[in-house]
Structure P
Amino acid sequence: MSAPQPAPTHTPTARVPLWDNARWIAITLMVVGHAILKLIGESDPAYAMYLFIYAFHVPIFVAVSGYFARSGPPGTRQLQRLLTDIAFPYVIFETIWTCVRWLLGGRFSLDYSTASWTLWFLLALLVWRIILPYLVMLRYPLLISIVLSIGAGYIDHIDSTFTLSRTIGLLPFFVFGWKLRQWKLTERWLTLSTASIWKWRSGALALFASVYLVIAVNIEVLRALKVRRFLLYDEGYSLFGYSEFWAGGIRLGFMILAFALIVAFLLLVPRRATWFTPFGAATMYIYLLHSFVLFPLRETGVLDGPQPAWVLPAVIVLSVLISIVLSLPFVRKVFRPLVEPRARWLFRPEAATPTGTIVLPHKDRK
C-alpha cells in the first residue's frame, strides 16, 4: 500500500483552496449568526448556537483578512485598492442604507461616521490595513495589539463612531492572521500526510465540541452574565455592567479562546478544492448583500416571540442557501459596480512623486 501523498504547497500567485474554503465557511457562519439573532431572546438553543458562532466566526474572518494583508510600505497600487476595495464600497452602501431607511419613513441623514449594520467591517479593515506596516515595525505587534484591545474596553468614550471600538477591539485577530503567515504554518500544514492531519483534526473537533457543550449546559448563566456583549467587541465593559478592574481579563480570556478556535477552524477546513471553493472569491458580495436579504426577516416581526423548534434549523439552512446564491457568478456580474467599483476615471494615469510632480515614462524624458 503506497504512502499517502502530501497536499500540494502553494505559490505566491496561486489561489489556495484552503483559504478560499475558509473564507466561504467563515462568511456563511456570519450570515447564520445574523439570521438567528431575532431568535435568541426566546430560545436557549438559538442563543447557544449564537454564542458558539460568535466565539470564533468574526475573529476568523478578521484573521483571514490579516493573513493576506501587506505589511510593507504601500505602493500606488495598494493605495488605490484601499479606495476601490474598501472606501468606495463603504460610501456606496452606507448611502444605499440611508436611502432605504428614508424610504421606510425615517429621516434622510447621511452620516458616514456611523456604519450601518455590517458596514463596520469595511471601516475597520481600512484602518487595519493602513496601520499594519507601522505596527509590525515594533518588536511585539501581537502583544501590543492585545494590550490596546483590552485597554480600549476601559474607556467608555471609545464607541461606535467610525467603528473605533471594534477596530481596536478586534485588532489582535488581524495581527494574529498576519503572524500566521509569518510563521509559515500554512505551508507546514499543507505538506502533512492525510494520516497526520487527522490527529490534529481530532483535537480541533474535541475543542469545538467542548466549547459548544459548555455553552449549552450553562446557557442561562451565560445569558445572565451578558457574555454576548463581550463577544461583540463594540463597547466599554462598564456600559453593560462590568466596571470592575478585572473586566479586561474576561476579554483576554475570550481572546485566547478565539485564537485557539481560529487555529482549530483552519485545521478542520478542507485543504483541497471542494464544490464551494470557487465561492471563496465572493465573500465581499455575501458580506455586503446578505443584510438586504435578511432585512425583511429582522424588521417585519416574522421571527419575533417564541417559535416552533423547526424554525432554528430552517433559518440555518436558509442562511446557507443565501450564502450560496450570493456567491454565484450572475450575482457578482450584476453587483460588481457596487461591490468592486474600479473608478479608473478618478485616478491619474501617471504616478506622482512625493512633491506632487508627475513622473514621466522614461521614453518621454529629455
Structure Q
Amino acid sequence: MNDRPVPQPGILEIELYHGGQSHIAGVSNVVKLSSNENPFGPSEKSREAFARAVHQLHRYPNTDHAGLRTAIAEVHGLDPDCIICGAGSDEVLTFLCQAYAGPGDEIVRTEHGFSLYDVLIHAVGATPVVAPERERVVDVDAILAACSDKTKIVFLTNPGNPSATMIGGGEVARLAENIPKQALLVLDGAYAEFVEGFDGGKALVEARRNVVMTRTFSKIYGLGGLRIGWGYGPREVIDVLNRIRAPFNLSSAQLETAEAAMRDQEWVSRCRQENSRLRAWLAEALAEVGVPSDTSTTNFILARFADAAEADACDAHLKREGLIVRKVAGYGLPNCLRITVGDEASCRRVAHAIAQFKGQR
C-alpha cells in the first residue's frame, strides 16, 4: 500500500517540454529565430479586435465558439459542425489522446515528429511507437509497419517539424486507407498555410471516417501569444471531443481576435509570399557557405552541419552574435539547427553570422 499520492501510469515518464529560447544573458538586441513565429505579427484587423475585447472582459465567453467556427468554415469551405476550437492545436491533440487512447494502447509517431506528442501519449498512459523516417522525410511504409492491433492514433506532422519536409496527398491517402481499422489518423497541419493551395487534409477528412486534421493560429496568423487552434474531423469524433472540452476553454478575446484574423486572408497571403521569398533566399545563402538544407515547405529551414560538434559550435557563435535558433538534438537531429525565417534584416543577419562562422573554421 502506498503511503503517499502516486501519479497515473506514464506521467513520470514525461520529459518536460521546453519552448524556444528567447533571451541570452548579457546580450542585448537579440533576434529570436527559435520558435517559428511570424516576424510580421498579427494583422491590423486582429489587433483591432483584440483591443475591442477589453470592453467585455467582465463577461463570460460563449461556449459554442459559433462565430469562430463559422469564420473558419466560410474561409476553408468546411462544415462548421465538424470543427472544434481549442487553446492552440495542442489542446485539440490532447482531447484526441484523452478520448481515444489509454493504458495498453499504442500511438504511432514518426522519428522526427513534434516532441509534444510523447508528452500527450504518456499523459494518458499509452505507449509511444516510433516509425523511422527516410532522410528526414516521412516513410508511410515504416508507419504502417509500426502499427498493430493496439494502435489507436497515428500522428502525422505534415509539413514536418523540425524537418520542414512534406509528403504528398497520395501518400497521406494511402496511409489513411491502410492503418488499422480501430485507429485515427491525425494530420497536424500547424504549417499548412505556408504551402500555397494546400488544403491541410480537408478532402481526406471529408472522404473518410478515420481522419482528423488540426490547425493553429500561432504560426502564419501571428497569434502565438493567445493560444488558439482548431480541428476538423468526422462529426461523431468532434462530438466525442466536445464532451471532454471545458465549456469556457477559450476567452472572448481569443475568439474575437482569431475570427478577425481568419477573415483577413489578404494578410495571410502577404505573409506567405514574404516567407516564401525570404526562405528561398536564406536557404541559398547558407548553401553557398556549405550549410545545406532540405527543401522547406514551412517558415523555417533545417540547416545541416558536418556533425553535432559543428552544429553546437555554430549555435554558440550565433548566441554571441545575439541570434537565437533552435538546437534539435532532442528530435534525433544533433547535427542540425532549426532556423525560423524572420524578416529580411533577421535573415541577412543570421546568414552573415553563419558565413562568418564557416569562414573561421
Structure R
Amino acid sequence: MPKGKVLVAMSGGVDSSVAAVLLKRDYEAVGVTLKLFTNEDIALDRTKTCCSLDDVQDARNAAFKLSMEHYVFNFGDRFRECVINRFNNAYIHGDTPNPCIDCNRFIKFDALLKRAEIMECDYIATGHYVRRAYDEKTGRYLLKKGKDHKKDQSYVLYALTQEQLSKTLFPIGEYTKEETREIAREFGLINANKPDSQDICFVPDGDYASFIERDTGKHFPAGNFVDAEGNILGKHNGIIRYTIGQRKGLNISLGAPAYVVSKDMEHNTVTLGKNEDLFTTGLIANDINLISIEKLAEPMKVTAKTRYSQVEKPATIYPLENGDIKVIFDEPQRAVTTGQAVVFYSGDIVVGGGTISKTNVE
C-alpha cells in the first residue's frame, strides 16, 4: 500500500530522475517539470543550464521509463516576478543576489506545493542533496546536510518553513552523486551521465551585466575607480560589472594586486584596495528564517558561511530587537557581500539563515 501521493519535481537532470526512482518504491509518484522561461528568448545554450525544452523532454522520458504520469507547469510569470526581477533589482542597488535561493523559496517550495495540494498530493519531492528529520523533543522538522558533503545543497534551502518541510521529501539526500548516477544507469535512464547544470540558469555565459542591461533596458555608464581616500585611480566599465573581492577583469595597472572592496551606486564609484581590506568579522542579516529553533532569544554558537561553496566557520549569532541577526565570526572572513545569504549550522543541522544587509560590523 503506497505511503501517499507525491509530486516529484523533475528538472530533466539525473538527480531528480533518481529521486523519482526511489520514491516509486513506496509512494504513488507523479512527475512534474516547471517551465520557467524559454531559452531562445534569452539566448541560452542548453548544455549550460536547466529548464530548456530538451530538459523537459529528458524529464518526460524518465517519467515514461518509470511508468509515471508527467505534467509541465508554466510558472514563467511567477519566475519573472520572484526571481529574475529580484535578481535585476538587487544588482541595480549594489547587492549580489543568489537567485537559486529565490527560485527554491518562491517557486519550488511555494507555488509548487500549492499546486500539489490542488492535485491532492500528500508531498512534493526534489532531487536536492539534503536530508529531512523530525526532532521529537522540539516538535520541529529539521533540515540537514546531504550525506555527500561535496554536493550538499542545504545552503540554498535555508528559507524552508516548517510547513514546507513537513510536506517535502528529499530521497537522494542519503546518497552520493556517484551512487545516484549508478542507480540511474541500473534503471536505464538516458540522463544517467548528463552533466550538472552550471551557473545561473537564465544568464547566458555568466555575463550578468549584459543580461541585466538587455532585460531592463537600463545602461550603466563608466565611472571612477577610487581608493579608500577617494582618489581617482582609473575608469570602470559600469558598476554592475564588479563584485566584492573581484581581481580579474579590472583592466587597471596599479603596480600591485587590486581588489574590489566596495561600491557606491549613488556616485557610481568602485573602491579598490588590497586583499587584506576584504576581511571582516561581522555582519547583519535580515529576512531571517529559523528552522531548528523557533526563536533566537540569546547569543548562540554556530558555524556559518556566506557563500554556497564556502566551508562554514565558527561564529556567534546575536538576536537584534528588530528581528535581524548579528553574526560575529571567530576569525575574519573574506569578501562578505550584501545580498548573499548567510546560513547557520549546528553540526549537520541547519539552524537558519538570512540575507546579508550590512558588512564590516563589530
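If helix-only ellipticity at 222 nm (-39500 (n - 2.57) for each DSSP H run of 4 or more, over all residues; to 500) computes to -18500, which of P, Q, R did it come from? The partial results should precede the final answer.
Working: P: -18500; Q: -12000; R: -5000.
Comparing all candidates, it corresponds to P.
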Computed 24.0 for mean projected area of the Cα convex hull in nm² - originating structure among P, Q, R: P
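When FRET efficiency 1/(1 + (r/R0)^6) of positions 201 and 273 (r between Cβ atoms, R0 = 25 Å, to 0.05) is calculated for each of the structures P, Q, R, which structure yields the highest value?
Values: P: 0.85; Q: 0.60; R: 0.15.
Structure P comes out on top.
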Winner on volume of the Cα convex hull per residue in Å³, for residues 121-296 alone once structures P, Q, R are ranked, highest first: R
Computed 17.6 for mean count of other Cβ atoms within 10 Å over residues 97-104 - originating structure among P, Q, R: Q
Structure with the greatest value (metric relative contact order in percent (Cα under 8 Å, 6 or more apart), set P, Q, R): P
Structure (P, Q, R) behind the derived value 34, 14, 12 of semi-axes √(5λ) of the Cα gyration tensor in Å, for residues 225-320 alone: R
For 20.0 (mean count of other Cβ atoms within 10 Å over residues 57-64, calculated) the corresponding structure among P, Q, R: R
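Values quoted throughout were computed directly from the atomic coordinates according to the rules given, and no laboratory measurement underlies them. It should be emphasised that the depicted structure is a prediction, and the values quoted were computed from it without experimental measurement. Cβ atoms are built from the backbone, for glycine too; each structure is taken alone.
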